[in-house]
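Laboratory data are not the source of any read-out in this text; all were calculated from the coordinates shown. Because the structure is a prediction, the values reported are computed rather than measured. Cβ atoms are built from the backbone, for glycine too; each structure is taken alone.
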Structure P
Amino acid sequence: MNRLTLLDAMFLGLESPELPAHVAGLQIYELPKGKGSAWLHGLMEELRQRPPGSPFNEKLRPRLGGLPELVVDEDFDPDFHIRHTVLPRPGTDEQLRSLLARLHANLMDRDRPLWEFHLIEGLQNRRFAFYIKIHHAICDGATFSKWMSQSTTVSASGKDMRPIWQRPRVRANRTARTGLDALQAPVNLLATARDLGLGLGQLTGKLVRRRFLQGDRRIALPLSSPSTALTAPPTASRNLAFTHFPLAELKAMGKSSGATLNDVVLAICDAALRRFLSEQGQTPAQPLVALVPVNLRPPDSEEEGNLVTSIQVKLGDPEQTPGERLAAISASMRSGKEMYADIPAVASQAYSLGAAGLAALGSGLHLEGILPPPFNLIISNVPGPRETRYFGGARMLETYPVSGIAPMSALNVTVYSYDGELFFGLVAGRRAMPHLNDLKLCIDEVYEEFREELPGAD
């Protein structure tokens, strides 16, 4: 059995019918030459025969007075978890998005292992898709990306096919006791409590010193985000949109000014969202604030599960050129990272959870429009494979992250790199953003403007 960490349990505790707490991925494949529907049906039969390994064969078991644990599901039902859907003709991308929006809005059954796999047949141009959904209590984006990469191959031969759930049936305990998780271990309790207190004190001191004594206006203060349509009360329905751009061009946009790929993504999303809100009759006078997840694992770490914190990043001012916006956001990211430098993981996680908890409290008390949101949207960047990948001989053409939204923040933009492209997955509450595809079009427009105006982008 594997006991959940405090961070894992948080994703269970904050979940509601309006705010499902799962992450997902969409992979779009091209049928191998000469293959068709019969091949896909054979593939499904083969996949249902592949046994699940940990954690895909494990379900939740509550513990009296403690955190839940994962135990092997002796009644595992492959037909429940591994599903086959055929899109009606003509099989457009819009039909696919509509299907995924419905699938993504549904809570998962907590009496079963917390994952689903959908093979979607019938896409135009000889394509099919995989949609894989896993509860955030099981893994974060970095772990999900690792599992997704391990399920594909660099060879088109069709050999060594291994679906994401086919893993060793027994594994080591979940992530090492670091950060808030260490509070569960009595031997570490005093040391962790000390790190928590000292770390939060350091963070508070840095915030006061940098913002008020040194006048660093790029620091995002708590509850400094403007209220927008994104602050609307959550509903269960979802909207999805996707786009992608050449990775090398995005990196080149920031190279001349020393900005990172993350900075460029934040700047494009900020400019596009401001344009979108303006077209909806909203023009926030203050900078928007993004919550940016940060992977706490050291390079080459093999740790799985959830090991993440987040930084609140103040975005650009209303009227800025692409270069000015990129420079401002790059400075904000540096300020945020410097705030967390040398801070114990337990303190950075507690600070991040505090922001999420405050948003959940505000939403639960229906204070949208009264209490300023802790942040306006989530923007995340997850690295993926650099080379072309295959599954069972089928070439993967595109792959999009499909993440979740937060209380008082009805938009998530997650990007995923693959085979020289950066794929943008936009997820929003349907009531708050009924015209999400308009935001996707704004992102496309802003990308072209950044290409034209930033030195080195071409």
Structure Q
Amino acid sequence: MDNWLQRVKSRIEYNVAETDKLLLALSGGADSIALFHVLRQFGVQFSVAHINYNLRGEDAKMDADFAERLAHQHQIEFFKKEVFPGEESKNDLQSWARNIRYQFFDQLIREQDFTLLALGHHKNDQIEQFFLKSMRPSSVFSLGGMKILDGNRFRPLLDVNKDDIKSWLLANKWEWREDKTNKKTDYKRNWWRLKGIPHIQTQYPDLEQRLSTLQEKMQQVEQAMTFALRALITPFITQLFREVTQFDLKAFKREHNSKELFSYWLQEKGFSVDTIERLWGFDSEDFESKMFKGSQDLDAEFKGGVLYLFKPSNTSGPNYNVQSIEDLQKLDRIKAVSLVKEEADAKLEGHKSFILPIKEHAFPISIQPTDEGDKIAVFGLGGKKKTAKELFKDARMPQCIRKYFYTWKNKSGVLFIENLRTSELTRWSGGQVQHYKIELN
């Protein structure tokens, strides 16, 4: 077995557990085809995803057909997506394609419960990226290069030379597809691959080793800085929901007022220098929501001195249809359901609980993500109705977390909008009616 294959085998055994569910990004090029056969050879179970950007006419279709045929030949689950370039692709075609690609992969990971995304990046990609990153304003972290395992992204071929990959494919008579546009020097990456790096190597034949050593040191620096950063940043972070993080920028400025720390923290997450500059410059007393595309994985919202980081998603949570008190007690979103016998005990603090009188039409109760048009007869306002949108605005609620708040309704109307207000319908009705206190997690 080739030395590099033995290294890759050990790497896979170390990083891929039996319980992992692997998705391979398969373009049809030599790198991803090699990884396809490596995973098969070492008995790893995986699925395949391919995306056709329709940028190269018939060649692109042939790439897609080739990838699908290969997957089916080996009885491997195959996912595909087809997109067409539009206005948004004109300014930066490669960034557009990269964003589309990872949005597709991330969607599959969420919907199909994949735990690892296998990518065919190799040593030559690492070198090209170093020069690309060093030529534009970027994070010091990016000069450390890609990592073999970075979150759920797994790059087992990252220290393997592309020539070795192609030689192995040829020796085994495995075909792959060549992208003809890789020969065009219009793209910066291609220019570095075809002209820039070969020219530097005429003066520094050991360039690969020099850069590998430098990137190892940069990654060590990154680890140390990340540890120090988290110690300073963590006190200002609150995890609101599984996919939403709140950062109190106003308090951070008051305590440290360090733009450099703030910048390093967001650059580590993939935010651009320009976006960070804008976020730092906002007025902390401005309560108008401002939305940003932060990175491939994160969007951002700034409101009233607070920064919210969240994973973009168009999906909302499940709907519930509750037929009885017993059904309520089974819901994982409910902390406690208790019978209230005295009006004095029916007083509430905050908006994480409400009183439910069991009248004739108490059930069924629907519990579903709040629609901003939902109207509630607000408790304490003499029956005056307000929409959820008005209540969100009154509470200065950021847009990115509104979908996590649910509305409780029955035949009589809206009973409760979580974390906002209760309805006049939940007012104490006297001793002849059973009242239950519903507390949320």
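Kindly point out which one of P, Q the value 51, 27, 20 was derived from, the read-out being semi-axes √(5λ) of the Cα gyration tensor in Å. Of the options listed, only Q reproduces it. Given a value of 4.3 for distance in nm of label points 7 Å out along Cα→Cβ at positions 2 and 226, calculated from one of P, Q, which structure does it belong to? Derived from P, not from the others.
Comparing relative contact order in percent (Cα under 8 Å, 6 or more apart) across structures P, Q, the highest figure comes from P. Quick check: 1.8 is what I get for distance in nm of label points 7 Å out along Cα→Cβ at positions 58 and 162, calculated from one of P, Q. Which structure matches? Of the options listed, only P reproduces it.
If distance in nm of label points 7 Å out along Cα→Cβ at positions 322 and 410 is computed to be 1.0, which of P, Q is the source? Checking each candidate, the match is Q.
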